[in-house]
Structure I
């Protein structure tokens, strides 16, 4: 992989897109008419929306990529640096060095910063399983939230307070996922976490973040209804929750703009909650197709999905889970077939814009404007 300049010229941008797409597809996702592509950050900001990406400390050692991030993003979120495994080397200690370095990068480049995530059953330190039990889990969780949120108080755009608390397949009537937090504390752990985060930083936007809300299928619909019931209950009782994060790790071939999902987002909006797309990337299930065909399929899903989401004025931010295929987690998590590269992000491995960049740009261009409830950068 050869690193390319972070700011491609319009000519290189068009030539690269034409090579991958062919002349016909250029009409579907035409390039910008400007002399050089504007940033996705700028296109989003024109409509009162934040655009950003997940980042990691290792990625920032890649100078061309860190330059690309600062150019394209108005908000950043750590991939792993603020998860328990990174922050808690021991029960008695905290290590904020990695998170602080990412915050400094974001601050230096005039980017807002999100926190991810305060409560999750994955990415836990090794000591957790041997130490945490039904007697001490509540206090350990509350102490963690208090210390971490206070450390970044006044610096965070938002926090993913609780992450992925629902899994219909676990068979509970309330739809909750069976996790150590549920087993040791009970269903009230979610509400407790939001109260603790709000106490530690009353000005931060507090987000419930969930995956697989988007598909048009029965499991996703049950999850949506379970999440909606929780959100409605919390709002009725003034639990300090301000936003829903819909992760949007989706497949190119999946219907993610169905009437049930639309109704769900309308109901979330009616609760007065902000909506964030927090972790978007798109993979495909193709195994024997050429890259041009696959790129068109993925770009179309980016355009269709974001155009659908941006119709909701409660939506104030779109973050992809990384900007370049060079560092995508999906390279390890699974691809269309063994040996077939995944191409889920707006830039390829050589930091050149893919057709998905244009699809995202076009969705922002065509979106209705809004006065952002989520801040600006």
Structure II
């Protein structure tokens, strides 16, 4: 029988926010609670009625609220709008504004917290980790074990377009030095952390509760091929430009459904494809999985680098794709394989991307986190 523990989760992102970091923290909170552990979550305030959530998942929810720093004006008219965006950009680069607020909020939120068996803090944003490190200097009894859960590192992340100011290295080093473990979703990211702290790193993938997933039962019988993409594109890096251009050249019926918040990006393609391209707003993750299970196949886009990276490097979106139990068409944004696209349109899925989803089961992931407290 599992020994009951007191567990503290510190995170900016939490339910009902729709983001990989929110899913990470929320699913762990729910799984730890299901096992009978005493779970406390400290997160930022959201104008949301949590009554139903807390009735189903009996955790303690504490939220920080308000702004400690001045809010930059957001001008709508040119040229002031350009100036406003430029100032915001500079403040973000030099001071990690406005995310730096989380460091102060977290530090204050942890002043009176004490006696936990395990604390897990989540980045991004990284100021959450810095706030925990700051709080632990004066309150040394918050938890017997502290795990700092991360995606990319802060200072050495290769996806950034610019180098972080040198002075942030002291905040990152302080976090890495004080925590007991650093968890990352796949081992390739280990090289993005300072060498002296790599011995603390453990690989723990994203976790999901498979029991909550609902999919369409029976055979998919769409009149014409229906395929879905959900997520964010990065124009010029990881985008659907060439794939969509190829679709416009095809003289055949199909329906490509895209779940997005980047409607402007698809405007020209919508004009060219008409009813063959359907744009939808983001929806709840479980509802999205159900909708994706109605499609003939799902579309994932990678860069050439992504396709050559470690097999562990599977984003949460692909895990959701696998849970929908539909074939996955994996394309390279800079050079989509047109023959592969045609194979999928002709219902030949022999070259589909295969994912071992069982290692992402939240029960397995929770076991890994709890093992660090033994």
Structure III
């Protein structure tokens, strides 16, 4: 079953569901999507609940973590709900990973205790973020004690806005985690565990940053060389985690960092979906695969064939974010902004009055300087 939710469902996702006549949960979002009545196979919440309660490892995918609420409320005793609770709560996730990373430093804390915490007690550099969060909302890097109070003040303001925009199952301000800053390159992986608990990787993205203070989601890149270099070790880590938690029939989006020594350390796992805002669709351009079909039909990409036919192009998805300190935006100069992209494969304009993005851009390039230029862009400069 598929659960289509806000904030964004791509044409590729909807067209794929219609093509295969897959079952979709009947909800307000899918009803308002402009799909003709009877064209999509909708199932009521009660019928879905009755069916999936009988499945030990329910096969369910959603484009958005907003769907988590339905699973937790309707299938609270399912394996799927247990996976969601484990991965969505970063504290529970770190507790699980103790078996693999016994020396990793982290500290669960609420905001009141964070205000009262003596900055000198912290082992810097650290990252503080919501225990339950989404994208880079509420994520702050702190390098020394002098920065602590300023970061806490910024965090409070940011979370007030975020908790208004997202349900508590997606972003919550009730608890936070302070954890050591993992030095190294950041990567994101779209993968699923099949019915036998074997991990299947569908996408690997490198997440470059402009400087040490950058925690944005401006751009994620992929290429055949990135995939070849990292697929084996990321697969080993997924297998370790899957064995620890007995994971099956489960899609995920995992973020990791790779240290200079080559050690792979997970940052977080986002449950029941691939890359957010349907940005996982970049696989259609980079690898000529449909990730939704691969998950539903439990298929494995033929990476040997894919890489033998791949060129040296760098593929990417880029997020044009609405600055958090702008209270009102009347417009955005898309034409001027998009001149910074040499080969746009797809442009998705987002309703910025209701969402934290102006657009999502899919593209490709052979010029690494273009990637650096995109990272340096300030969307403030293009606001009308």
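Every number here is computed from the coordinates shown, using simple stated rules; none is lab data. Since the model is a prediction, treat every value here as computed from it, not as a measurement. Cβ atoms are built from the backbone, for glycine too; each structure is taken alone.
Okay, here's what the table says:
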quantity	calculated
For 2.0 (distance in nm of label points 7 Å out along Cα→Cβ at positions 143 and 207, calculated) the corresponding structure among I, II, III	III
Per distance in nm of label points 7 Å out along Cα→Cβ at positions 111 and 351, the highest-valued of structures I, II, III	II
